[in-house]
Structure 1
Amino acid sequence: MRPKTTSEPAFRHLSARLSVSGEPVQLELEVPAGPVHPVRLLPSLQAAANAFVDAAEKAVQRAGLSVSCQKGCGACCRQLVPIAPSEARALALLVEELPDERRKRVLSRFQDAGTALEGAGLRRTLLPGPDLTKETSREVGLSYFHLRIACPFLEDESCSIHPDRPLACREYLVTSPSGLCADPAPERIETVPMPVKLSTGLQRVSRSWEGQAWLPLVLALEWVEEHPEEPALPDGGAEFENIVKSTLAAAGKTRSAS
């Protein structure tokens, strides 16, 4: 999705070969060049994330497993979904462009989700997105899941914005029976290992851009309303490469050609 708030940026081609989970990945992407807002980087980051996820999926298939996620299985859409501020801005723009009746329904779901978090005493914990340890992250995540708050974009147990879904949603797949996701105990759920997670890379750099790494998807519209000014990046291409390179370095991967 292209935001309406800035002029169209120039683009440059990025090509890279690497290996993820033993699978070769060839990236051929058009990335914004020159000054841009962070939201402009999302289509390129989404395309790169799709390539990494495809490689991880092929790796589990080699091991004789298969991804059990499918349309109509929306249990994971009731989990706490951490998104970067730029993703929150993109979702706000997407909602703004929806047809009137559908926009009203989605806005109502966002409002209901915020009310539920406030009633459970979780809203203050989750906004702004805190630095969570592995232990507190699990505790907060389970508390959130037990509220059974559906993603505002969930319709008929399927994602209604699938092409524009956040990076974290793209990176979450399971091989265990989909029915088990209704009670996501770690000993019951077998997730597809994602050695390269661009969601965490984007969140890491977002702290320097926006002063905040992440926030819950269900509070995206509220956060954007409170933070209307989006920062400008001096060079979108350089920032994109920084995100990808730092994510690969954290995963112990190296780019073999560019």
Structure 2
Amino acid sequence: MAEVNRVVVVTGASHGIGSAIALRFGAPGTGLVLTYRQRRAGAEAVAAQLRDAGAESLVLAVDVRSRADVERMVEATLARFGRIDVLVNNAGIYPRAPLLELSEALWDEVLGTNLKGSFLCAQAVARAMIAGGVRGKIVNISSIEGVLTATGMLAYDVSKAGVLMLTRNLALELGPYGINVNCVAPGLIDAPDLSRNAPVLHQTYLQQAVFGLGSGADVADACLFLASDAARWITGQTLFVDGGMLVAPYYGSPEPPRRSG
């Protein structure tokens, strides 16, 4: 069993926001569990960077829609590190499909991954925390689309709205065990080819959000805070990390002040 100071599980850690979160937690003496569904090479690359930073890592293939997979993830983590201190429920998918073309299968896949997966992971990890006497932290990843609508994103928007309420209920039920549960809801995160693949969304965000596009590091910093002792008196809350998109003016309002430089 590896001796570490803190054990952090990050689901969907092979790329994008998930990899940024994992790397942000990668301090010496930390044990990181990185899950992936399809991109093993990406997860292994993140693990290599964590080793260079002095952190221990364990890479696991996990379908968060499967209770058996999630329970195996918890068992493997306990066998390697002995406990779980932090869970970041990041695994998620965001396919586009207009309402009239949205299939039942795609609806089930999105809700299963984004909402059911977060529930299954939180439940299994919380049981391990309680059994081990760990006053742990659970951080769920939602989206500003949990409170906003977007054409063609019905299943995604519903799933992320569900994560907001999941967070509040988990905080209520796990509070007596000393477990904090909070949520980070990112806005649009810059990514390669974003302007080409989603030009309208890209331009809208640049024009309306006070601080423009975000990065994976912006989301990771918020997760690190909510998983720290500095957030010990915070639970059941959602931190919107959106560059000011939710305070963008309505039609006819004056332009918001822009940060210079």
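No lab work stands behind these numbers, since they all come straight from the coordinates. Predicted, not measured: the structure shown is a model, and the values here were computed from it. Cβ atoms are built from the backbone, for glycine too; each structure is taken alone.
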For FRET efficiency 1/(1 + (r/R0)^6) of positions 125 and 229 (r between Cβ atoms, R0 = 30 Å, to 0.05), structure among 1, 2 ranking highest is 2
Highest-scoring label, criterion being distance in nm of label points 7 Å out along Cα→Cβ at positions 45 and 149, among 1, 2:
2
For Rg/Rh (Cα atoms, Kirkwood Rh), find whichever of 1, 2 sits highest and give me its label.
2
Suppose you compute Cα Rg over 2.2 N^0.38 Å, for residues 85-156 alone for every structure in 1, 2: which one lands on 1.24?
1
Work out relative contact order in percent (Cα under 8 Å, 6 or more apart) for each of structures 1, 2, then name the structure with the largest result.
1
